[in-house]
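Asks: The structures come next, written out as structure tokens.
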Structure I
Amino acid sequence: MNVSVEEGGPGEPDDSGGAGEAAPRPLSARSVVLSLLLGAHPPELAVKDLVRLVEPFGVGGSTLRAALSRMVAAGDLRRTDAVYSLSDRLMARQCRQDDAVRPGTRAWRGDWEMLLVTATGRGPAERAELRARLTALRLAELREGVWLRPANLDRALPDDLAEIVQFWTARPEGHPRELAERLWPLDDWAATARSLLAHVTDSHRPADRLAAFAAVVRHLITDPVLPPALLPADWPGEALRAAYAGYRRRLTGAAGGGDA
């Protein structure tokens, strides 16, 4: 079983602070449970395993059972006999998290993905939802309605986007690296990543480390995953992923009965 950490979602509590915080708050019982299930493939765990796994994070048996009941009632989890699994909504979130930690890339030959939003008459909520979707696809807005990114991701765009955007590949004018710096706050992202790396190194209690790596995952989700030629020197993205992978391996050992 792979064990992962929860990342915040729209309309849901975010117990660890924002991605830019290097000293996130401890996670709640709910977040500890979701962190474990989001990393499980398939995303399900028996109660007896959850009781053992959450104990190092300061979550007792009665607190766990109360949290599980609330999560089932809220639609976060499903229960089958003594086994809990993620709901469909949170399984989609697991896919986003997996992609953040292990994004698929391909060789970049200089082309950029470009999207032009063509739908009109849409309300503020619909526009905000579309912006969130395009941002999650690691696109950035050059100007209103025009989104782009280097064509180095090994992924297809969702079919339903064809109803509201035009898509093509091109090579924008100007220096690609200058364009990347205009589209993404790369220096700020790198500074936060280095702060998170320092924080996870200094965190020793299991609960503190889980909270710290929850912030790591949220920050990795915002990584634009640019080609190396467009990144600043000493980009810490891979170091952050390697730190998380090492933590996950240790937690996997704990899930098998070892120490976290």
Structure II
Amino acid sequence: MPFFSSQKKLLLKISTLSCCITLITGCAKSPPNTFTFTADLPPDFAYQAVAVYVPAKGETCTVPGERNTEVGYNMKWRESYTPDSEIAMYRTVSGCPLVIWKIDLEINSSYGKARGDFGGDFATVVIRNEVEDEYRSTFDETGKSAFHGQCQWLFRTSGKPRILRKILDCKAADAQGKPDQGHPFSAYTLDQLSGKTVKMKIKLADVERPAIGDTWVKVTNGWKRCMGDNFEDQYAFCFGNYKDFSTFRMVDGRVCTIYPGCTE
């Protein structure tokens, strides 16, 4: 019996040691293969994202027809929208190891109930093995990075009824929201992204403006549409005539004389 008792104690020590080794080695996990993309957008705005992948560095393989080399997020943003998207850095498609190359983004918002009553503009996140310091975005101590933009609604009229349509124009901006040249943009190196969070922050300009110059006249309480040659004139530039104006039709069917208030 003493022999069996000693054997049990030895096995117990070995088992305990094995557990300790497992716990220690288990802490050395591989870096995550994903990062999170998210957005802080104005009310009733949503983004679509398409992550684009290319063969990893040193790979000579190709994907037939480049099928499945893109992954979409929030593609049905009207029906279902999720701000957080978990994006893989590496994927293998048709036996070909791929790496993320960029994220193509669309910033969308509806201004009417019809499916076509929406405006959208684009932004881009570029991901490379190397990025020049002046273009490479950085992360804070919590693993978060942000880039900024400002969107503005531009309005115009379309067709013989002169239906009011709106265009969304989005520009890059600094952290204080001051617009800059170009569209919202950010760039990272691959080794920056594992387990991190990239956020796109977009603000909406307080005022709207005409999409085409010399077609509307600013008045005290809004904008009035120049008549042009006649109501059939699709361009209807003012050409110095700031007295003759036309009505226009809102997307909800109202006939108006001034935008945005409709009636003076």
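Asks: Work out the source of -3500 here, i.e. which of I, II gives that when helix-only ellipticity at 222 nm (-39500 (n - 2.57) for each DSSP H run of 4 or more, over all residues; to 500) is computed.
Replies: II
Asks: Also, I was wondering about something else. Consider the structures I, II: one of them gives 134 for volume of the Cα convex hull per residue in Å³ as calculated from the coordinates. Say which.
Replies: Going through each structure in turn, the value belongs to I.
Asks: Continuing with the same structure: Can you rank I, II by relative contact order in percent (Cα under 8 Å, 6 or more apart) and just name the one with the largest value?
Replies: Largest value of relative contact order in percent (Cα under 8 Å, 6 or more apart): I.
Asks: Can you spot which of I, II the value 29, 17, 11 was calculated from, given it is semi-axes √(5λ) of the Cα gyration tensor in Å, for residues 33-136 alone?
Replies: II
Asks: If FRET efficiency 1/(1 + (r/R0)^6) of positions 97 and 241 (r between Cβ atoms, R0 = 25 Å, to 0.05) is calculated from each of I, II, which structure is the one that comes out at 0.00?
Replies: It was calculated from structure II.
Any read-out appearing in this document is the output of simple, stated calculations on the displayed coordinates, not a laboratory observation. As the structure is a prediction and not an experimental result, all values here were calculated from the model. Cβ atoms are built from the backbone, for glycine too; each structure is taken alone.
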